[in-house]
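Coordinate-derived values only; no laboratory data. Remember, it's a predicted structure, so these values are computed and weren't measured experimentally. Cβ atoms are built from the backbone, for glycine too; each structure is taken alone.
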Structure I
Amino acid sequence: MAKRFTSTPDVPRIGGGVTIFRSCLVSAEYPGVEASTKWLFERFGVEYTVNPDQTCCTGLGYYSDLMPIQTTVGIAARNACVAVDDEHPVMSYLCSTCYAVNKKARNILDVPEYRAETNEVLAKLGREYDDRVAGTVQHKHVLDVLWGAHDSIPKLVRRRLDGIKVATHPACHYCKVFPDETLGNNENFMVPEEMLLPAGVVCTGAYNEKQTHCGAGFRQRFVNPSISVGVTQKKLRRLAEEHVDVLVHMCPNCHVQFDRYHDIIAMSAGEEYPFIHLHVQQLLALALGADPEKVVGIQSHSQDVEPFLERIGARRPRAATAGGAR
């Protein structure tokens, strides 16, 4: 049974000046997330650019204690200068870690002595993080931009998702690091499901373990794998009890943890978790008619997404074999 939730308030539409901030994990693991985002922006009339001068946010290194904060802040300041000077100051993040680390840097750069220290380094590159940059740059998750255009979705739906039960896995670096800047309820984040409602999905809403971490924990996946996988298994088990069809993600690290390890955990535990994992933009793009390979990039997934694609009409049903088996 779907749980109650409070509708997310509307936000102003962002129609242009957007820089899609490329993510190392998205590019390496699920490039279809970036392709789906571009495809959606184009259909929603959001003018954007991908700037070749943008560099990695260093978030993986920073949160794994491999990168000093001064380096991370300096890189964030430079990337902000690049976006503002390119007249695309709305930095739209595909990854919640990029989102969190750049916002953290923004706050640090508001402290005069830290800004001065950073600008000493930036001066060697001919750049300066000044009041002009600080007052112009905006830090938005891609979902912030998409939610501003969600009124366009109903007329663009091409594939119905009627009866598909969707649950949200809220990214901790979006909902927990800056909770006061989260769209709607940071404890019961609902934007992914609400954007998919016009296509007919069944919302899960609140559920036990919704706020439970994906288990990755950056280096925990490698340093403490049993703990990492144990957390992931706990959430998979709970979602199976909720009878969801799709768990949607807003962070590539979460997506890696669930999609890459889902079948391995199920096999080792002797349990079944009969649902799949998609990034929010991927499922929304499928609902709006995007090509599963060329745009959504389902070929990069570890799970078998084909039965789901057949169910929503994105694939022709595979011919039955003798005895009716598929």
Structure II
Amino acid sequence: MPLTAQVKTELITVRDPRPSARAAELTAVLRFAGGLHSIAGRVAVEAELDSEQLARRVGRDLVELYGVRPELAHVQGSGGRSGSHVAVRVIEGGETLARQTGLLDVRRRPVRGLPNRLTTGSRPDLAAVWRGAFLAAGTLTEPGRSAALEIACPTGEAAMALVGAAHRVGIAAKAREVRGAPRVVVREGEAIRAALAEMGARRVAEEWDQLRQRREVRAGVNRLVNFDDANLRRSAQAAVAACARVERAMDILGDTIPDHLRQAGDLRLAHRDASLDELGHHADPPLTKDAVAGRIRRLLAMADKKAEADGVPGTESAVPPGIEG
């Protein structure tokens, strides 16, 4: 089951017994899934929901909280909503319901955001607002670079009201526009987990967070593997270049090489993949890493100086093309 569907399935089972929280959730559902319409000159309240289970729950709450019995009808999604939806309509008594829920103000003007009493309510009421908004128009993507919890909003004012409610419960949410449509987005992993838990989707929040942590660990391991691979490639290239230059140096200098520098060169060629520290252990008597490096450096410098005097290619000429020394 897609993550969004998992969240909604769990949220539908959350039943806050407080009347204010139930009213807050219901109002958010109506606001974010539809709103007000004029039918035959009368104000109607309508919400398009993506599941019959949610539609029946909204219908039951309308009856229990406001004493109105809605119509339920299967419709094709509108306003960017694809697929089949269930419309919950209240025509008879629609204007009274709109006033009671705060979708209409006292002057019969549509409220473009959310009723002020909801966005300044208690923590359970604010959580209910987010729960209703997500049930109406929310999506959740899998953890990763583009992970996000998003809610499509009917207006910019509704988006700002939802952001304000989020901040009041400590969730970092932002309002933004996507192709001209307002949205509220939660992106940071811990904030997404907190938002899911606050709404009541605690099981999905736990599963989502575990998946996020596993992916972060896997990504970290991959970065380390890639880092190690790059280091190994560089080390191998450096060893090839060093051996090629040492061989060329010994050809240039011939019998004139001082014994201690010849010993260092022979060690380099005998143990081509060894580190400088390992080369020092192979020496007799043992040498420090710095001593080995210094002797090889002097060997190459002596050979390059003689090559320049003789007018022949120096040690760098022996490094194969494409190999970095």
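Quick check: -18500 is what I get for helix-only ellipticity at 222 nm (-39500 (n - 2.57) for each DSSP H run of 4 or more, over all residues; to 500), calculated from one of I, II. Which structure matches?
Numbers: I: -12500; II: -18500.
Only one of I, II returns -18500 for helix-only ellipticity at 222 nm (-39500 (n - 2.57) for each DSSP H run of 4 or more, over all residues; to 500), namely II.
Looking at relative contact order in percent (Cα under 8 Å, 6 or more apart), point out which structure of I, II has the largest value. Evaluating relative contact order in percent (Cα under 8 Å, 6 or more apart) on every structure, the highest lands on I.
Say we calculate distance in nm of label points 7 Å out along Cα→Cβ at positions 138 and 234 for every structure; which of I, II gives the highest result?
On the way: I: 3.8; II: 4.6.
Evaluating distance in nm of label points 7 Å out along Cα→Cβ at positions 138 and 234 on every structure, the highest lands on II.
Ranked by distance in nm of label points 7 Å out along Cα→Cβ at positions 34 and 242, structures I, II are topped by II, which has the highest value.
Can you say which of I, II returns 5, 21, 21, 9, 5, 7, 9, 10, 8, 4, 1 when P(r) over Cα pairs in 10 Å bins from 0, in percent is computed? The value was obtained from structure II. Out of I, II, which one gives 16.1 for mean count of other Cβ atoms within 10 Å over residues 42-49 as computed from the coordinates? Going through each structure in turn, the value belongs to I.
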